[in-house]
Structure 1
Amino acid sequence: MGWKNWIIVILVAFTAGWMLFDGSRALIVGDYVTPKAGEYAGQLGPWSNLVKAVGIEPRSTLMKSIFVGYGLSALTVMACFMLGIAWARTALMIVCILGLWFLPIGTITNLIALILLLIGRR
């Protein structure tokens, strides 16, 4: 695996790993990790406004399950990509596109990974 692929793996693992952790924790403890003090104490990130706009309550069991499902799926596809399975590059592109909603961090990491996947395809 070349350096571009390692950067892709690190970016996807970071975002998907966080979503799996935070979604699982939210299902068990009851809420996501949020700032404990300061101006944004107890508030979710900008992604919460986006999911509210499409009719999903950000702190609902559905949304927490989406976090877990996305995290597991993305990590599985990433592992297949690392193993060199033929369909995994295309699947990883789809995973990155599907993760763009997770503002702001997921948007940045998935966009960079997607660009590197497209550059690597040439």
Structure 2
Amino acid sequence: MSNQTTNNDPGRIVAILSYITLLGLIIAFILHGDEKNKSQLGAFHLRQAVGIYISFVALGIAQVLFVFIPILGWMINIAITIAIVGLFVFWILGLVTAINGEKKVVPIVGKYYQELLKGLQ
């Protein structure tokens, strides 16, 4: 699923903005809603970024809940921390592919995000 686009693709700005903070994601949604900025590249990276952000929030909530359970909860928190670091790496990979104008799914969870959020077009 690796497609290179041209540098003047209007969806490229949407793709890049979708990874740059929550405010950037909101701006990317607004830009993507405009017909002249709507593209497959922008929609692809919006789905990837939304999936990554949702995963960050879910793991953060799980971490808060497990911190109160002695020993077992702390070990689970270590595993969650490792998963959060992995998500951060996926976020960087997604940003780099958006900058390059490519449509590459992030490892492990990218295909799941594309399928789960397919309604986001």
Structure 3
Amino acid sequence: MAEIVSSATIRHLRGSAQKARLVVDLIRGKKIADAQWILASTKKYAAEPIRKLLDSAVANAMDKNPSVDPDGLVVRTAFVDEGFRMKRVRPAPMGRAYRTQKRTCHITLQLADAPSVDGAAGGEE
């Protein structure tokens, strides 16, 4: 089992958790270079903050251990939690009001070393 090298969290990101999960599901289990390319080419609102979060997690790994190879890291765990909801009121006809909820979310990424693919892992003859 690969050990967690670093993690990064963004809190109170504007946008629903459901929409952010669509983007996070694209990069879970991918290598860093592939994940950055996917996020750069994805046309979703949450893609840009998640790309910055991924860069921050890589920088955290480099600060924690300068000998770590950023090309050898993978997105091991990525999850999105629902944050608080800002409750607002919009005017409606006949003096009434509609309540709207502006949702937020919290995103966490954890990076780990990529598993080695050599034949010494066992099973091959």
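Derivation of every value follows stated rules applied to the coordinates shown; laboratory data play no part. No experiment lies behind these values; they were computed from the predicted model shown. Cβ atoms are built from the backbone, for glycine too; each structure is taken alone.
Which one of 1, 2, 3 has mean count of other Cβ atoms within 10 Å over residues 37-44, as calculated from the coordinates, equal to 13.6? Comparing all candidates, it corresponds to 3. Sorting 1, 2, 3 by Rg/Rh (Cα atoms, Kirkwood Rh) from high to low puts 3 first, with the largest value.
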